[in-house]
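A.B. asks: Alright, structures below, take your time with them.
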Structure P
Amino acid sequence: MKTEVYSWRLSPVLKTQLEEAARAERKSLAELLEKIAEDWLAHSRGRNGTEDERQQQLRSAALKFVGTIQGNDLGRAENARSELRSRIARRHGR
């Protein structure tokens with residue numbers, strides 16, 4: 001059962017085109033607009049995929065950059081805090 005109402009302003013040309021399309025499909029304008037909205041939502045969801053698919057896409061994109069930072073200090077991450085503090089101390093004379 002439909003209980004919600006939505007309205008918006010559109011150009012006379014677009015309104016005429018929608019009315020003509022509804023007549024051509026032998027539907028009411030409301031039925032046509034509901035079908036258009038449902039189709040668009042389905043297409044939009046299909047384009048973005050499920051949440052798991054989106055997460056996998058993000059992981060794949062991120063993995064392109066894993067291991068691309070090069071350097072000779074294998075303990076860089078473990079020593080980052082002490083290295084940063086010593087740089088700050090040198091810069092500010094502490």
Structure Q
Amino acid sequence: MDYPLDKMIVVFSRPVVIGGKEVDLIEMMEPTLRDRIMYDKDKDGCEVEQEARMIARLINAEDEKAIYGLPACDYKKLQDAFNQMVKEPAARKQN
């Protein structure tokens with residue numbers, strides 16, 4: 001059975017380069033159980049690196065290094081979007 005997944009748009013504080021492309025916003029996919037399993041099985045690096053890998057997957061970046069250059073305020077926006085996307089759809093804040 002396929003479920004329609006939601007997406008959330010994250011608007012950055014200023015244009016940033018992700019994967020060699022300058023963007024001012026990015027789309028994050030709703031996490032699935034598969035994403036949670038992959039995160040739990042990930043034992044490489046510290047917790048922040050593990051989280052960055054998961055977020056990179058959700059925004060379709062090639063790997064977590066593609067987002068290492070993000071300003072901390074913009075990475076926080078990605079974290080906040082993730083935290084919204086794990087809530088029930090009706091409880092999510094609209095951006």
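A.B. asks: Check the numbers for distance in nm of label points 7 Å out along Cα→Cβ at positions 27 and 43 across P, Q and tell me which is largest.
C.D. replies: Structure Q gives the largest value of distance in nm of label points 7 Å out along Cα→Cβ at positions 27 and 43 among P, Q.
A.B. asks: Computing helix-only ellipticity at 222 nm (-39500 (n - 2.57) for each DSSP H run of 4 or more, over all residues; to 500) gives -22000 for which of P, Q?
C.D. replies: Structure P accounts for this read-out.
A.B. asks: Assign the value 79, 30, 29, calculated as Cα extents along the principal axes in Å, to the correct structure from P, Q.
C.D. replies: Checking each candidate, the match is P.
A.B. asks: Okay, next question. Which structure, out of P, Q, was distance in nm of label points 7 Å out along Cα→Cβ at positions 19 and 83 calculated from, if the result is 2.6?
C.D. replies: Q
Each reported figure results from applying straightforward, stated rules to the coordinates on display, with no laboratory input. Since the structure is predicted, the reported quantities are computational estimates derived from the model, not experimental observations. Cβ atoms are built from the backbone, for glycine too; each structure is taken alone.
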